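What follows is a group of structures, each given as structure tokens.
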Structure 1
């Protein structure tokens with residue numbers, strides 16, 4: 001974030017700035033989704049880096065591994081929101097950042113009060129997903145009205161949904177099987193590279 005914002009401001013006067021911002025979003029989402037899937041499919045051995053003070057506490061930590069993909073998805077959504085926020089900063093309409101954050105906070109507070117007593121931390125995680133999703137949607141819609149950027153919404157949403165689907169298969173169908181999970185990851189990464197190869201090679205030549 002600290003490195004991206006100075007770039008956004010310094011590049012704003014360039015005639016193709018909006019196209020570049022959209023391209024940055026494309027590759028940010030691809031990178032984040034690949035990280036999300038990569039961690040999720042390897043959680044069965046990564047969990048050994050999570051240490052408790054005793055076996056009972058460690059088992060308690062491990063019992064919450066099923067929410068890891070959702071937590072990672074939340075980071076993806078938060079990152080998307082941070083990228084989208086460029087519009088109200090460049091147009092000096094930062095009050096919209098306050099509006100969006102306020103709405104997200106209200107959604108989080110109200111739904112946590114309702115869901116945590118019944119669903120515990122799982123409810124809190126899904127509330128965060130919903131709050132970030134609403135913030136992303138509001139920032140995108142308001143931004144397109146005031147500072148249109150040609151984001152490829154369909155393509156980016158497809159990558160997110162496929163990545164989430166791989167995580168779901170890994171956890172709910174293949175019972176976190178590391179080999180199968182990594183095969184799925186390789187297929188997903190290979191598909192992504194195949195689809196993006198021309199744009200990637202063109203970018204590397206610049």
Structure 2
């Protein structure tokens with residue numbers, strides 16, 4: 001399995017396809033680069049596609065620290081420099097978008113384009129902080145099986161959640177959520193919900 005050591009963390013990544021230009025895909029909280037498998041299956045016909053897992057998610061190392069968005073952006077930049085060595089198209093969903101915006105502000109010379117999906121330039125709204133603050137504790141003491149249903153309702157719409165024809169897909173999404181380490185995932189959760197706005 002391919003790993004890259006960046007800023008003291010062993011980061012898991014995958015490469016697919018070939019092309020003169022590269023797309024780097026950055027996933028959302030509680031997921032991994034695997035969430036982009038459908039997009040990679042299409043774009044690898046035309047581009048070199050790279051997915052990676054943020055710290056403590058997917059197959060990447062859980063470090064003691066380094067979960068703030070600036071450090072995660074530094075991880076992504078180091079990965080781009082080491083694997084590609086030239087500007088890339090960057091796609092970021094939610095947390096991946098928080099990272100992408102920081103790259104665009106501070107290291108725009110490394111981006112050909114930036115695609116942002118379901119993300120925000122703002123800090124987490126104050127009304128959300130209390131309920132999200134307990135998530136790491138729930139995961140740690142009760143396990144991801146308790147967190148997964150709540151996460152599914154936050155991340156997916158009612159059409160997807162109630163469509164009988166997509167039951168198998170829902171089961172796969174739940175399985176992936178359950179793969180998160182119940183102790184270390186709290187570090188990633190806290191990093192996301194304690195983030196500052198990109199303009200601060």
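Starting from the value 2.5: which structure in 1, 2 was distance in nm of label points 7 Å out along Cα→Cβ at positions 23 and 175 calculated from? Of the options listed, only 2 reproduces it. When Kirkwood radius over Cα pairs in Å is calculated for each of structures 1, 2, structure 1 comes out greatest. When log10 I(q)/I(0) by the Debye sum over Cα atoms at q = 0.23, 0.25, 0.27 Å⁻¹, for residues 95-142 alone is computed across structures 1, 2, the figure -0.84, -0.90, -0.97 traces back to 2. The greatest value of relative contact order in percent (Cα under 8 Å, 6 or more apart) among structures 1, 2 is that of 1.
Taking FRET efficiency 1/(1 + (r/R0)^6) of positions 7 and 71 (r between Cβ atoms, R0 = 25 Å, to 0.05) as the criterion, the largest value within structures 1, 2 is that of 2.
A value of 1.00 for FRET efficiency 1/(1 + (r/R0)^6) of positions 39 and 167 (r between Cβ atoms, R0 = 25 Å, to 0.05), calculated from one of 1, 2, originates in structure 1.
Please state which of the structures 1, 2 yields 97 when volume of the Cα convex hull per residue in Å³, for residues 63-134 alone is computed from it. Answer by label: 2. If helix-only ellipticity at 222 nm (-39500 (n - 2.57) for each DSSP H run of 4 or more, over all residues; to 500) is calculated from each of 1, 2, which structure is the one that comes out at -13000? Corresponding structure: 2. Output the label of whichever structure in 1, 2 has the greatest value of FRET efficiency 1/(1 + (r/R0)^6) of positions 87 and 191 (r between Cβ atoms, R0 = 25 Å, to 0.05). The maximum falls on structure 2.
Read-outs: derived from the displayed coordinates by stated rules, not from any lab. All of these numbers come straight from a predicted model, not from anything done at the bench. Cβ atoms are built from the backbone, for glycine too; each structure is taken alone.
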